[in-house]
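Listed next: structures, encoded as structure tokens.
Only the coordinates and a few stated rules stand behind these numbers; no lab work does. Quick caveat: nothing in here was measured; it's all calculated off a predicted structure. Cβ atoms are built from the backbone, for glycine too; each structure is taken alone.
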Structure I
Amino acid sequence: MASTTETGHAKNIANFQTLIEFLTGYGSSYNPSKSNLRLPALIALKDSAELALADVLSHNTIYNGRVSERQVAFSGIKIMSTRFVNAIQVSDASEGSIKEAKFHNRKLQGKRASPPKTPVNPGETATATISASQQSYDQLIQHLSGLKTVLENEPNYQPHEPELLVDTLVSTITDLQNKNLEVARTYANLSNARIARNKLLYGDEIGICETASDVKKYIKAIFGATSPEFAQIKGLEFVKIKN
């Protein structure tokens, strides 16, 4: 279902089409000197706006798909990380490697090694401590990469199970990085599409809203404020939407 905002953009275009239909009905009486108010220019602007709106909807669908794919890909990494830590603990790895592996896993899980200290001063708030929850997608990849580095540099970590091999972890990290990049790429495309749409609908002088306002002024000038022609179009709403 389209969002209220996208419906608002579509309504502006639909009202602009209605405006064009009224102007077409005026025949030769509608003859503005300003080129961007002439019917061919209005029709071209409406067509471009429709294409731009469709482009935004298309990019939004693609972006939402990539976000969902990333969410699924990241959903199992905390369990996966814990399995690797369990595996290194039952290997002949050094205590230092095991400690480092636990550190990166703890970061990935969003946990502290110990509870935060109680503020000494009653007026001191939680903002005085540094957050241990580094849970953005980039940071999760970083924590998993840290675990990978520990495992690949520990000569005594030699599991027999394919799912616990360092190569498996490397492949997972590469997949997560790619999915994260796809979200960023598709969001950039969506953002650029929105900019193009907004210029056509709401740009100064050239946008649909400004153009419709000028058309209304022209109709009011040539037919009069109390004319039936102006009554036809004055109620058509063109609302500027910021996003």
Structure II
Amino acid sequence: MTVWDRPEPPARPVPLDRERIVAAAIALADEGGLEAVSLRKVAARLNAGPMRLYGYISAKQELFDLMTDEVYAEILPEERPCEWREALRVLAHRTRRAALRHEWLADLLGGRPSLGPNGLAVTEAKLAALHGLADIDTVLRAVETVSSYATGAIRREIASRRAERATGLSERDWQRASGAHVTRMLATGRFPALASAVHDGADVDAETTFATGLEWVLDAVAARLTRPPA
């Protein structure tokens, strides 16, 4: 039985329910990451005994599942675009923005599918965007491909933000600090392709990088959808 199927215990003098528990856990995670979340800390924030939480949640992984599903509600747009490409684009960008608000989400993306109502609704929206445009296996692979790109790009961006906080150096500051070493290495001539990228490549922000890569992935999906059957 999943956490969503299990009924909550009766109310007691100190009000407690899964909604309050999940809200407290998300607040802790937003402040200090997933490592800051434990049933004991959540209970303390709610002024409740830790053992009371086990009536609602049997393990920390269930708590993470509930937290993830709560944030998935932020990903679903109020109005869903009719055109498949725009629908997948909107979901990808909303996933990125949700992860930037809740960085811990990046650590939970890409694992087992979310079985909560909001997670299932996001999956339904992705599949529905391509429904009828190709056979189901092609649709599944297309959705997986777009989701994998978004997850990887989001994790990379979050990792960069965390590194910036850990070192106290912005991306630009880090580049300046490592500039002399990179210059010496490129001068050896062993990395001509990298040298070209460093000297001639455009410097774009994270949002532009994400958007550009997403469009290329959607182009690939479009090509597959329009390919005649073998």
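A few notes on this one:
- Structure (I, II) behind the derived value 15.2 of mean count of other Cβ atoms within 10 Å over residues 36-43: I
- Entry that produces 12.6 once Kirkwood radius over Cα pairs in Å, for residues 148-195 alone is calculated, selected from I, II: II
- Value 15.4, calculated as mean count of other Cβ atoms within 10 Å over residues 76-83, assigned to which of I, II: I
- Parent structure of the calculated result 20.1, given that mean count of other Cβ atoms within 10 Å over residues 92-99 is the read-out and I, II the choices: II
- Of the structures I, II, the one that 17 was derived from, the read-out being relative contact order in percent (Cα under 8 Å, 6 or more apart): II
- Structure responsible for 92, 52, 27, with Cα extents along the principal axes in Å calculated and labels I, II on offer: I
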